[in-house]
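Take a look at the structures below.
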Structure I
Amino acid sequence: MVIVMQEGASDAQIQNVIDKLIAHGFDVHRSTGASHTVLGAVGVHRDFDHRDFELLEGVREVMRITQPFKLASRQFKPEGTIIDLGRGVKIGGPEVVVAAGPCSVESREQIHAIAEDVAKAGAKILRAGAFKPRTSPYAFQGMGEPGLKLMREAADKFGLFTVSEVMDPSQVEMMGRYVDIYQVGARNMQNYHLLRALGEVRKPVLLKRGMSATMEELLLSAEYILAGGNYNVILCERGIRTFETYTRNTFDLAAIPVIQKLSHLPMWADPSHGTGRRDKVPPMARAAVAAGADGLLIEVHNDPEHALSDGAQSLEPPAFTRLMAELRIIAPAIGRRIA
């Protein structure tokens, strides 16, 4: 359930409610907004009367959350979550934040050249993979930690933040030295050991929707991270598997407004994986911004024909620059902006 405190409720009143919730066996998660505090009580308990909490001093409202995802529900934080990366970059606010870069780090020259291009075009985050979960065991699996070092070096040189995929709980601590955002790929959306490990850190986590996952399953995966105490979660629509074969996946644009109604978490879109074809990435990126996406994940490569992974869905830098210019025209129509 969710307990909304009155505006101006004292710390003593808030603590009294927390103490009573804990005494009933609940795990308590506190969200402090601009005007009032919201307490999320998580747990399965049948032997209590929620009206008892309505009578406590400082309590404005008590609501039962019927969805299985409690902390990810918009009822827990109606105003929405804004994740502040620093240097004026906020995810979930008025600005649509763009992360761009190659599918994989391949060399120092490659990652530096792409970082420079995407930074000039207006991207705020450098995306690149160092550990690659590939369908074939014979495909390029990434450079590992040396690739992360090269990505960090390039990002720092051109004033970018970094996001890269983590595949295993054992990688979390090491990757924390290089990345500003951990990415959980579609294949790991229901890797609950990994999700629990990411709940113990406080860096943002970009959680991608699984290839055949429902929206509720995506939110329940986010719940694992939130329940661990890490509230810096970004959701991402990256296409789902359907009977259609012309595109790599079916890009579910409807997921953006649906998730935003259900959850307070920022919602991103990945049209590169969503379509798997570079000629389809710009129109789907434009559509995602129009649908209300809080951010975009775009693959960019300076030589996609010779990319070691996912070259077919990677934009060349001039095409990415044109796309950013187009997005700057679309975003103001829905009250947003792009740097």
Structure II
Amino acid sequence: MFVLLKEGISEAQLKEVVDSAEAAGAAEVCVTKTGTRPMLRVRGGSSQQQTRFERLPGVERVLQTDGPWVLAGRTFQPENSIVHVGRAAFGSQRVEIVGGPCAVESLDQLREVAESVARSGARVLRGGAFKPRTSPYAFQGLGERGLELLRTVADEFGLAVVTEVMAPEQAELVARYADMLQIGSRSVQNFPLLEAAARTGKPVMLKRGMMSEIDELLASAEYILLRGNAQVVLCERGLRGFDRQTRNVLDVVAVPLLKLLTHLPVIVDPSHATGRSELVIPAALAAVAAGADGLLVEVHEHPEAALSDGRQALNAAEFADLIAKAAAVATAVSRSA
């Protein structure tokens, strides 16, 4: 049972609701938030309890549900959420474009990319300091040194930082440097990591798993929302398919579907979805046309020399071309970029 409380509820009214649930023998009572609204999650509530709750001052409405995701849905919050990351606002009228290298390699490399990203009009810099790689012999990232470089360079060019966190024990460290934490596709159901990321209070970008259903993605978002962190951005990054011509299969239909189901912003990663730089721009434009709130794009000044995923990275000129074309498509669908 979920009890949606009114905005501006007093401490005395909140205590009355909690006390009422505990007096009725509820198995578990948890206060959290959905957007700006406080909410009570009650496990073991009865229909009789529901009637009692509905009569209390400070209660807006009560919902009985057994679904795996409620806070992520539009039942409690029909209006779209906007997640602020630095100067960027995911879920607003503007289609936010995040650019940067797959991995932070050096100060010079990162500064060169960040300068081109900022010049093109993007407001968030991406870059991996901790890299989950299929092969243990592949470049694993610079760790905390990479985080330091991200923060330094981003501040130099007025950009926010999003970077991946791979383990619960890394969450606080990454949060010290980043404006937004990224949960990668391999970690989408690492529930202790989701909870640790939520506790930092930083916005979280949650990537869909390469084999995840929409319900599973939303259930993972629920873990973060349930811990009181409403700043979640969902990222469609392609599903694993059988055709080796592309790295993954971009599920464009997932974008409008998610927009129907959830109030959370939805962005698309065309770089991982295609795995080929020449396909990134067409896939990105399709995503914007489908209603995506943003794009996550890999950029490298010298893709042929990149230590990670150079095949799918755009160079500075290509990224600027993407920005211009995305703006045109965004205008056509009553957005801006």
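Determine which structure produced the value 2.8 for distance in nm of label points 7 Å out along Cα→Cβ at positions 197 and 293, calculated from the coordinates; the candidates are I, II.
Of the structures listed, the value fits I.
For FRET efficiency 1/(1 + (r/R0)^6) of positions 117 and 261 (r between Cβ atoms, R0 = 35 Å, to 0.05), find whichever of I, II sits highest and give me its label.
Checked I, II; max of FRET efficiency 1/(1 + (r/R0)^6) of positions 117 and 261 (r between Cβ atoms, R0 = 35 Å, to 0.05) sits with II.
Work out which structure the value 3.4 belongs to, where distance in nm of label points 7 Å out along Cα→Cβ at positions 61 and 205 was derived from one of I, II.
II
Determine which structure produced the value -11000 for helix-only ellipticity at 222 nm (-39500 (n - 2.57) for each DSSP H run of 4 or more, over all residues; to 500), calculated from the coordinates; the candidates are I, II.
Value -11000 for helix-only ellipticity at 222 nm (-39500 (n - 2.57) for each DSSP H run of 4 or more, over all residues; to 500) corresponds to II out of I, II.
Once distance in nm of label points 7 Å out along Cα→Cβ at positions 229 and 253 is calculated for all of I, II, which comes out largest?
Going through I, II one by one, distance in nm of label points 7 Å out along Cα→Cβ at positions 229 and 253 peaks for structure I.
Since every read-out is calculated from the coordinates, none of them should be taken as a lab result. Note that the structure is a prediction, hence the values are computed from the model and not measured. Cβ atoms are built from the backbone, for glycine too; each structure is taken alone.
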